[in-house]
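*Asks:* Pasting the structures here.
Every number in this text was worked out from the coordinates using simple rules, so none of it is lab data. Here the structure is a predicted model, which is why all the values come from computation and not from measurement. Cβ atoms are built from the backbone, for glycine too; each structure is taken alone.
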Structure 1
Amino acid sequence: MTGFHTISGQGKSPLSMIETKPVGTYEIVAEDPETRARAGLLHTAHGIVPTPIFMPVGTRASVKGISQEQLRDLDAKIILGNTYHLYLRPGEELIESFGGLHGFMNWDRPILTDSGGFQVYSLAKSRKMSEEGVEFASVLDGSRHLFTPEKSMQIQYALGSDIIMTFDECAPSRYTYDQAKFSTDRTHRWLDRSMAELRRLTEEKGGHKRLFFSIVQGGIHDPLKLESAEYCRDSGSDGVGIGGDLKIESDAPFMYDLISKFIDTLPRSKPRYLMGAGAVDNLVEGVGLGIDMYDCVYPTRMARHGVAMSRYGNIRIVAARYRDSKEPLDPTCNCHVCRTYSKGYIRHLLSVGEQFGASLVSYHNLHTLLQLARDMREAIIAGRYGEFLREYRSTPKFQA
């Protein structure tokens, strides 16, 4: 039955009442005439996700330092769960007994789960990779485990995810062409196995409809990225992730150039997700390239190191010069933290190890990215994202 769903927290967007569409539908509601930027609506079983969107990362069923009530106050439309960590503890069976992650953590909005592929890739010293999957040692007790495409789908299904990611091999940037080719071909075979297992689980278990995203790999090699993009396009997946191990900031210009060479190969009618990207520059430049979705632990991790984010650069709050500052973290920000607390107070909390300090900065950092996503969406709908991008690039940035 067709109904309407209210999307709050979109500023001046005219799309306050949205007609619901079948789960898995991705509507493009506006495209910028000057760039590849587009604004869309992704329909999931637990709500509509407006894009561009930043997705806070709840690695262990919790966004570090932030409550679910705060996430709702921030109007986070979708969050992430980490398959690898939740599998190790508390285990997908226990979470499933609560009704999946939604019931376990009391979150009624969409959830995307990663496949665990990046985490097991990062365990270079304790993993063994084969065509079957990846055997690895638990970081908790050293016990041995095997992740296969099938196992990853089973865990994610039990977690009750709205968006399930394919199990892939993250080809590092150091790989030669031949190494990356071997890895990418295996990722494609794992994609086929992941899709087959997800179909089996859907037929056997039912439940709410899950979306499935493929992942572009290929290392840093243009022909392989293009080949992988074509494979993902032809797979019929509901969306496409862009993987790899390019660093958030140091490799950004190279990453943007690489993406620009294959982005038009991806289906126009499917969401595009730049995995693990969470710096302001990543979002602004990526949206101009045609990226719709982002996630990263960056905003909460930087907060724990005493760094506040802004559109004009990062602010190292623990610096001595902020000891007696009565200014907010970011004078241009209207979040609760910036309206309520001073740099001097937050610096004090961080300096003496009070967790409240990191929580306050985490809230601000997440607000910075979520509000940025809303502002970019409005610019696209207004047909002026090119102007938005030029203004961003021309504004002097600082590292304080």
Structure 2
Amino acid sequence: MLNFDLLQTDPAQGDYAGSHARRAALTLSHGVVQTPIFMPVGTYGTVKGVMPASLEDMGAKIILGNTFHLWMRPGQDVMRSFGGLHGFERWDKPILTDSGGFQVWSLGAMRKITEQGVHFSSPVNGDKLFMSPEVSMQIQTTLNSDIAMQLDECTPYLSVEPKTKGQITTEREARTSMEMSLRWAKRSQDEFARLENPNALFGIVQGGMFEHLRQESLDALVAMNFPGYAVGGVSVGEPKDEMLRVMAHSPHRLPAHKPRYLMGVGTPEDLVEGVVQGVDMFDCVMPTRNARNGTLFTRFGDLKIRNARHKTDHGPLDTSCTCYACKGQTRPDGTVSGGFSRAYLHHLDRCAEMLSPMLSSIHNLHYYLNLMTEIRTSLDTSSFGAFRAQFKADRARGV
């Protein structure tokens, strides 16, 4: 099930002419998602260090699961016994699952890609395994994710083949990879239909850093009439200007009446610019991964909590933030829990306490989700251009 209602487009006046930003409502089997949206990543059936109740409190409406890792552990039999991933992780809102393509690609020498699929050794126990478009669709059907992704081959920025190691992927290599992903898209679509999966399947635009290949991929996928589309193969080691160039090419050329998803991107600045280019959906591990490494996102720039200057700072991470870590929550008796100082978070990080990445992850995810709320509000009020300018000014100010 998927229904996409386009509610508002950015008038893009004055200095902001050329914006493709838009507001929409995406209805899926497990609920309605307002877009543009950021989707927290829950690789193993959990967003690292964050309780499901905290995700709900901060306004998460859709999260990700990882097909590859959930296939490895706990496996399809366990998932099937719970009726899918929603029942297993006790999340009653929408879930998107990736196809497993990026994970098998990242195995490097442990895998062999052929036209039929990918042969590889399990990173868990060394078992010989095989992932094909058909297998990926079967796993995602078992997971019962609201949005499934076609199996694709992720075209690297740097070639991993010995003969060209260290060289930028050639146009010929990118074309070969892109064309196989298109054939896999059709096989994914056929198997998805055979399984009578009631959810939605997205196609993935590939083509490396070559715009004409991206356009060929896009045109072929649109002809296949997927319910939604993703732009893949970015944020795979390419320089930022190359990523922005691809991001400026593909999203707004996809059908206006269907959702557009930019995979694996990115920083707060990337999200805002992605919205400018017509992207509706984003995901990235950056909020939780950076939290575990002591980097916090704030309205006024990035904060390194490990820096000594925070040791005696009584202030919150971000004075404008309303998350549990910054502002806390009011109990029924009127007292407040949470609302921690930079000094306390600095102390927790220095002592390697588990509470440190937990609170930091809550803050970073809250920041990302609140950023998307502010973007949606600005689009609702036709003030996205002014919002974008203020966002840039605030982030440049520094903490």
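*Asks:* Where does the value 59, 54, 44 come from, among 1, 2, when Cα extents along the principal axes in Å is the thing being computed?
*Replies:* Structure 2 accounts for this read-out.
*Asks:* Out of 1, 2, which structure matches 3.0 when distance in nm of label points 7 Å out along Cα→Cβ at positions 66 and 202 is calculated?
*Replies:* 1
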